[in-house]
Structure 1
Amino acid sequence: MTKALTVGDFAPDFVLKNQHGQVVKFSDFRANQSVVLYFYPKDDTPGCTAEAKCFRDSYEQFLELGALVIGISSDSAEAHMKFAEKNRLPFTLLSDSLGRVRKMFGVPKTLMVLPGRTTFVINKYGEIKHVFSSQMNIQKHISEAVRILKQLQSNS
């Protein structure tokens, strides 16, 4: 496992497929805006569905704070499409089927087997401004991201 990225590090650029099967480059997302990048274990599991719905329900607030929301798991683009449609998710889901991007960011496994649940707030310059990791405290992923984005907005 690569060293976990922390506040002050720069987010690496990467290319993955989105839920529509399109190849996208991460740096294209953060052009002139912040990104809330959240890694989650698996589509259609209770915790991951709850987390996705929390991000969905706060999506307008993220947009108002000048940030995009992007979710990443190892599920396929097709699985992401079904998950996004079923839960009316307005944001991008990326398929990291080989776990390369998860490793690049150093997202740890939980209990040595489950892919971790970690959220990064990345400013428009690519600098990581906040990292929050918790398998169980799902709502805090959203509230922490909103708190940091408000700080970034007031500092600019």
Structure 2
Amino acid sequence: MSAWQSLSLLLHLIANALWLGGIVYFLVVAGPAVQELDAKIAIKTMNQSRIGLELVSWTAIALLLLTGITNLILRNPTAAPDESYLVLLGAKLFFFGAMATHHGLQVFKYGPRIAALTAEIKPNATEWPEPLLAHWRRWFLLLKINAGLGPVAVLLGLAIMKG
């Protein structure tokens, strides 16, 4: 394995860890933690956390695309891929595409509405408004789906590496 392949694989793993780690952090730490806060502070904290997750996730997605293409090119260009490799690669690309689509829905469909509803919160808010809570529930559902799809994509990547 060349130094470029090693570097590309390392960056691919780091990007994977960033995206999946951000998802797990949001589900395990940030989400439950805001339940202990006052509604006004919790709503603003969740929105800021969402913005941070979007930044980390888009960076990881771009890096995954770049390193994934690089890994594909650097793979052994003289050998024709066998059928099992193509099936595993196709499945991995399907899961990655599904995850990216879900993330796009979170960012472009639910994110703007969550931001707008968060900005409308009154200074004396004592509970979560139902429309905002409904958008967060949908947003979290997509996050949970991605948390389930992510490990499958990683396992498919490992199976591709094993040959």
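Have a look at 1, 2 and say which one yields 3, 13, 15, 16, 11, 10, 9, 9, 7, 5, 3, 1, 0 for P(r) over Cα pairs in 5 Å bins from 0, in percent, for residues 25-96 alone, as calculated. Comparing all candidates, it corresponds to 2.
Suppose helix-only ellipticity at 222 nm (-39500 (n - 2.57) for each DSSP H run of 4 or more, over all residues; to 500) works out to -10500; of 1, 2, which structure was it derived from? Source structure: 1. Just checking, which of 1, 2 has the largest value of distance in nm of label points 7 Å out along Cα→Cβ at positions 65 and 81? Sorting by distance in nm of label points 7 Å out along Cα→Cβ at positions 65 and 81 in descending order puts 1 first. When distance in nm of label points 7 Å out along Cα→Cβ at positions 105 and 121 is calculated for each of structures 1, 2, structure 2 comes out greatest.
Suppose Cα extents along the principal axes in Å works out to 66, 27, 22; of 1, 2, which structure was it derived from? If you can, show how the numbers build up before the last one.
Numbers: 1: 38, 33, 31; 2: 66, 27, 22.
Corresponding structure: 2.
Comparing structures 1, 2 by distance in nm of label points 7 Å out along Cα→Cβ at positions 9 and 33, which one has the largest value?
Result for distance in nm of label points 7 Å out along Cα→Cβ at positions 9 and 33 over 1, 2: largest is 2.
Values quoted throughout were computed directly from the atomic coordinates according to the rules given, and no laboratory measurement underlies them. For clarity, every value in this text was computed on a predicted model and none was experimentally measured. Cβ atoms are built from the backbone, for glycine too; each structure is taken alone.
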